[in-house]
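What follows is calculated from the coordinates using simple rules that are stated; it is not laboratory data. Just so we're clear, the structure is a prediction, and the values are computed from it rather than from any experiment. Cβ atoms are built from the backbone, for glycine too; each structure is taken alone.
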Structure P
Amino acid sequence: MLRLERVSKTYRVGAFGRSSLKAVRDVTFELKPGEVVSLIGESGSGKSTIGRMILRLTKPTSGTITFDGTDITGLRTAGLKDYYRNAQGVFQDPFSTYNPIFRADRVFAMIRQSYFPSVRDDEWGDRVAEAVRSVNLNPDLVLGKYPHQLSGGQLQRLLVARALLLDITLLVADEIISMLDASTRIDVLNLLADLKERGLAVLFITHDLSLGNYLSDQTVILRRGAIVERGATDKVFGDPRHPYTRMLLASVPRLGVRWEDLPIPQVVAHDGDSSLDEVEDDHFVAHFDHMSTVDG
């Protein structure tokens, strides 16, 4: 369904854009119908940039992104609108998506205006209510409310319901549960798993290894804009091949074990791996970073 082929993104930085920052480097992977792929990486690894390029919110510097065989990087106007009928995104901070002076269900009205202007009011109301129920919300309790009257989990699920009104086939979920409390996270994760069962493809972008392991069929490990490991989730987590992946997994907190008792991951050198020196140099930084950000 979706394929990225040697995709890179370079930003101009510094005074007058004289310097460059390569945020994504030669990324290649694919997403099949009804499949969940977890894109896992620490902050600054380029994972959100990849999601934004897939959603055409930013343009790749090089490489191709194809959806059902069509290169989306060159889409314009009507072609881009048709693409958004099939692919939508939900992002990290649900509150930033809503205008606080409007009711939360205004996001549905915007979809109606763009894609379903001829649908009657009563029919549209039925469609919205059905979409809201499909994400395990009660329409009577959430529709007509302002964003501050709803929880983060409810707002995120309303955004998923908004996407479902378009009958999408691809959802880019970028850190959509990182701002939710633990009790709400599992509800949203189970919702994504349910969408997968309905045939929806999901790109699940996260820094949390445990969440990626819980949900995904395939896992892509990203570091400094480049893929260091990818494959079936059970193999990546059960038998990691790259030293950086092994280091991340060794840094995940364990119940009943204090941080000072955790073993220091061993980095074993392999010939020709130019990233090993960087992995060793960053070992303690990454170790403590993931101790604080990855759920056990």
Structure Q
Amino acid sequence: MPVESDADTTYYDRPMLKPSVWGIDIPLYYYFGGAAGAALTLGAAMQLAAHGGRRRRELQKLSARCHWIGIIGSTVGGGFLIHDLGRPLRFLYMLRVFRPTSPMNMGAWILAGAAPSAITTGLFINSRGLLGMVGEVSGYVSGLFGAALAGYTGVLVSNTVLPIWRPSRRWMPVLFVGSAAATAASILDLFSDEEAAHRVTQVFGAAGRLIEIAAAKRVEWLASEIPKVGEPFRQGPAATWWKAAGALTAASLVVSLLPSKSKKKRRLAGLLGAAGSLCLRFAVHYLSDASARDPKATIQQQRANE
């Protein structure tokens, strides 16, 4: 007869936690919302740099492109979120209260501020007079909301009892911010041909990819201190998504740092980076469900913390 240790004892192998009811709309919201947030932050930085820079026109074009990526990304991401909620009114219900201790409530307010401020910037930033001033101010406001939009989903994911994210809850926002920056830079590489824009996105994207790779390794290492808790990183469908994300992001980083100035190289790096970030969002979604379904991971983590 097999003998189980006390650390493996469960209640008839039944899961103690329920997997999320979220569909694929949520990882897609993470992806588009993160890209929008990072793009808005970069757009605000380029907007500020254009005032005193010699490449004023080029930086203004890059800033405008970033703001439009933010507009499209936040709108599409918001659409996926509302579709998952089932009814648009449910999103408005979350705005009835302001609760700083709730990442979900804060996320609703962040999204509600990011999209309108980005749209206002896109419409009026090139206008003259009062409207131009409104567009200028809203550009900086959208940058602040964008920074929060890029990282709050990492707080939302890690604010949980799921064993796999408990040890790394302070690193998940870092992972999401790095991935968001890598995504925004990848999208810009795919659709931008200006040399000045390429220099900016190369630095911004390389930093984001390095942060994403380092934070992902740290998250996996912390979860694997208890082998059973980190098991979904090593086997199963979720592990495939996780490993694919790491490989694609690393390949994108290598390609982006090659000395060639070829547009094909730039677009290849952008394609690899965008695909890697997308795989990461799906990996986080499926890893969460795999961790919830494993009762031994929950029991072993609880007993290790006693």
Inset, instruction - Given a value of 3.3 for distance in nm of label points 7 Å out along Cα→Cβ at positions 130 and 146, point me to the structure among P, Q it was derived from. - result: P
Legend entry - Structure responsible for -11000, with helix-only ellipticity at 222 nm (-39500 (n - 2.57) for each DSSP H run of 4 or more, over all residues; to 500) calculated and labels P, Q on offer: P
Legend entry - Kirkwood radius over Cα pairs in Å, for residues 82-161 alone - highest-scoring structure of P, Q: Q
